[in-house]
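Have a look at these structures, which come just after this line.
Nothing in this text is a laboratory measurement; each read-out follows from the coordinates by a stated rule. Treat the numbers as computed from the prediction; the structure is a model and nothing was measured. Cβ atoms are built from the backbone, for glycine too; each structure is taken alone.
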Structure 1
Amino acid sequence: MPRPKPTPRTRALAEGLRVARRAGRLAMTEVADKLDWSQSTISRIETDVRSASAEEASALLAVYGVTGESRDVLLSLSRDADQPHWLETRDAGVSCQLKTLAQYELGATRIVESCTAVLPVLVQTPSYARAALVATGVAAGEIEARLELARERQKVLGHKKFVAYLDEGALRRQIGGRRVMANQLRYLVSMAGRPTIELRVIPFSAGGRPGAHVLLEFGDARPVVYLEQRRSGLFLHRPDDVDPYFQSTVDAVALDPVRSMRLIESCLMVEARP
């Protein structure tokens with residue numbers, strides 16, 4: 001049985017504290033001296049071997065000079081570390097959850113994503129990604145940061161097993177116009193040729209289906225599920241909540257990779273015609 005994995009909240013807290021220390025250009029030894037802690041304590045907190053308490057997080061943030069909203073977010077993570085789920089609502093900027101999702105993708109052995117209205121970020125072209133962010137109401141001032149994070153997240157492809165269940169509607173919905181959509185579909189065809197990537201289409205004939213989600217699997221720890229909405233996101237990590245995503249009927253109704261490719265190519269022919 002794999003060891004329990006630190007919760008998404010503690011993962012985000014560890015990364016946030018590490019980034020804050022580095023932003024302050026402080027070595028672990030300096031921080032340890034200032035707080036009269038051992039260097040190993042700092043290391044264990046930053047690697048999420050153990051979670052920082054609210055008091056420890058407050059002390060670290062004081063040394064790092066972190067104030068305002070950034071401090072509030074990290075202290076909230078430390079106080080709520082034992083909560084069963086992590087629901088985050090957001091008004092602006094790249095959310096803490098999306099940064100944590102990127103970290104999880106780096107550590108995952110297998111990523112399974114099921115999409116509905118928009119194609120998965122990991123297989124989006126830059127033009128499609130920009131158009132999708134505009135179409136889903138992301139503020140203009142946030143778009144560049146979101147695109148940069150998407151580019152970083154896409155670097156895991158080729159190193160991880162990635163399975164994407166693509167709703168037929170997402171293939172036929174013109175996001176960004178015909179030229180952008182045609183290039184996106186060509187990109188999907190090229191990506192499907194990679195040995196680590198499997199694209200499966202859920203056709204209209206399959207009827208109803210579960211909503212969009214990302215399932216992340218790890219070799220030495222329990223899996224995690226991420227659900228994203230327009231203004232919020234939710235991480236699930238408890239087995240009772242994650243197991244239904246393994247038992248989903250999506251695989252049974254999705255086309256196999258060969259027939260999926262034929263459907264993607266047929267959509268491409270429609271978008272690419274004069």
Structure 2
Amino acid sequence: MYRIIAVDLDGTLLTSENKITKYTKEIIQILIQKKFYFVFASGRHYIDIMKIKDSLKINIFIISSNGSKIYNLDNNLIFSDNLDENIASKLCRIKYSDKEIITQVYQNDQWYINNNKVENNFCSLLSSLQYKYFYPDDLNFKNISKIFFTSRNFQKLHILKRKIINFYGNKVHVNFSIPGCLEIVSGTTSKGYGLKLIANLLGVSLKNCIAFGDGMNDQDMLKVAGKAYIMKNSDPHLKIALPHLEIIESNDNDGVARCLNKIFIENNKEML
């Protein structure tokens with residue numbers, strides 16, 4: 001009896017043009033009418049996810065900043081877990097002067113960066129937030145939900161990932177959302193933890209959850225769900241890490257919506 005559908009956004013539900021197609025909107029709305037619960041689980045800031053939710057005119061749960069903030073159907077914050085202040089301080093400094101990497105910070109409703117060079121994989125148009133520049137000596141490190149590093153020098157980011165893990169171990173969760181974006185949140189949260197929390201709140205077994213994703217930051221969510229799918233366009237490392245999962249059509253071909261339609265509408269298997 002599937003009841004919860006957890007979906008990543010970028011590379012999964014959204015097309016490469018940062019849109020949700022008309023077909024996908026229709027499928028989501030049909031399933032919500034059939035009393036399924038939707039969870040949008042993303043590395044994005046809550047404000048950006050809310051904008052997408054509002055465009056669909058639906059009520060959903062939100063897992064934002066890779067699990068750092070979780071919101072219920074009434075848009076109320078039900079869970080928050082920020083980075084340790086000392087760790088946040090060191091992470092904001094670790095590559096601040098590196099001209100090939102952008103250091104980016106989510107703090108409350110603010111978005112801070114150290115440089116906006118496009119060649120460092122900076123995509124400001126993906127967010128409705130207005131970024132500000134930060135200087136480590138002037139920044140208060142309280143209430144930082146996520147720090148992420150973007151670059152087109154993937155080798156540098158992989159070296160940085162190993163360095164951060166060696167320094168902090170399980171005090172942080174470190175994952176790539178895409179090959180050029182390394183994201184760090186508190187070690188006690190993740191998308192998977194968020195899905196567990198929401199399922200427990202609803203009194204629904206994780207066996208009755210379906211999850212979709214394409215990035216390494218989706219891995220633990222896909223592992224805890226009773227049924228999970230990965231996108232054709234997924235990070236190759238995710239396909240290697242979860243070889244048993246079915247691969248569905250890409251985000252640009254309505255992979256999630258087509259899969260849901262086949263399971264719950266065409267085959268009439270709502271199992272409510």
Structure 3
Amino acid sequence: MSYRFVDTHCHFDFPPFSGDEQASIERAAGAGVERIIVPAIGARYFDRVCDLAHQYPALYAALGLHPIVIEEHSEESLAMLEQRLAAKPEKVVAVGEIGLDLYRDDPQFDKQQQFLDAQLRLAKRFDLPVILHSRRTHDKLAMHLKKHDLPRTGVVHGFAGSLQQAQRFISLGYYIGVGGTITYPRASKTRDVMARLPLSALLLETDAPDMPLNGYQGQPNRPEQAARVFSTLCELRDESPDTLADALLRNTRTLFSTILC
């Protein structure tokens with residue numbers, strides 16, 4: 001039986017998709033991936049992701065300033081984000097990718113937190129959910145989310161933290177992004193977490209072209225691999241594939257209300 005999927009996190013504005021968009025969308029659709037959310041990582045990508053969403057019915061955009069390139073962001077970047085959101089583009093479904101990251105050298109963490117807070121305020125003002133990045137920062141991120149109390153909440157994407165950390169995000173109303181990490185047998189902690197979380201809190205994603213699946217190391221990840229992530233999730237959980245597929249779509253519709261309506 002074939003299922004319908006939404007890849008809730010794919011950097012479709014990057015290679016290998018740029019210049020090969022239509023064929024890549026068709027490949028994804030062949031695996032059941034009917035919709036793809038494309039989050040921007042900086043102001044210089046806003047035009048590109050919005051143009052992609054406008055040109056291709058399968059694509060939706062998110063606009064945000066990613067912590068991994070914190071040195072690129074300025075007050076002008078925030079002003080550009082505010083201006084774009086104020087225009088209420090039809091296919092912009094979230095503020096993202098935003099968040100916190102302590103993985104890189106010289107993370108400029110104070111600046112990261114300032115920009116996260118500013119973008120959470122914008123998401124609240126414009127009634128949009130957020131797509132969140134978090135590496136080695138789950139507890140700090142949860143504190144920021146609790147402080148801002150967004151009505152539309154969001155998703156912590158590519159989650160690889162503990163069960164307790166996931167449960168804290170869920171208690172704040174947030175979803176957890178399930179990606180290719182679960183296809184690695186050695187990722188026992190993440191696999192166990194995804195097996196035990198409430199199904200109502202899960203979303204499907206690839207983070208393509210990053211986060212290649214087990215067996216595909218060294219190759220760019222692709223949105224059609226969401227179907228393989230789903231197959232692994234079916235192996236880890238007790239629910240039937242039908243129940244899982246229906247719930248993942250329902251969760252996606254609930255958070256990103258304009259998708260598949």
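Identify which of structures 1, 2, 3 gives the largest calculated value of Kirkwood radius over Cα pairs in Å.
Working: 1: 20.2; 2: 18.8; 3: 18.1.
Structure 1 comes out on top.
Looking at structures 1, 2, 3, which one was percent of Cα pairs over 19 Å apart, for residues 71-134 alone calculated from, given that it came out as 30? All intermediate terms of the calculation are to be shown ahead of the outcome.
Details: 1: 50; 2: 43; 3: 30.
Computing percent of Cα pairs over 19 Å apart, for residues 71-134 alone on every structure in 1, 2, 3 gives 30 only for 3.
Of the structures labelled 1, 2, 3, which one yields -12000 when helix-only ellipticity at 222 nm (-39500 (n - 2.57) for each DSSP H run of 4 or more, over all residues; to 500) is computed from its coordinates? Could the numbers behind the result be given before it?
On the way: 1: -15000; 2: -8500; 3: -12000.
Derived from 3, not from the others.
A value of 1.2 was computed for distance in nm of label points 7 Å out along Cα→Cβ at positions 127 and 215; which of 1, 2, 3 is the source structure? Intermediate values should be presented prior to the final figure.
Details: 1: 3.4; 2: 1.2; 3: 4.5.
Structure of origin is 2.
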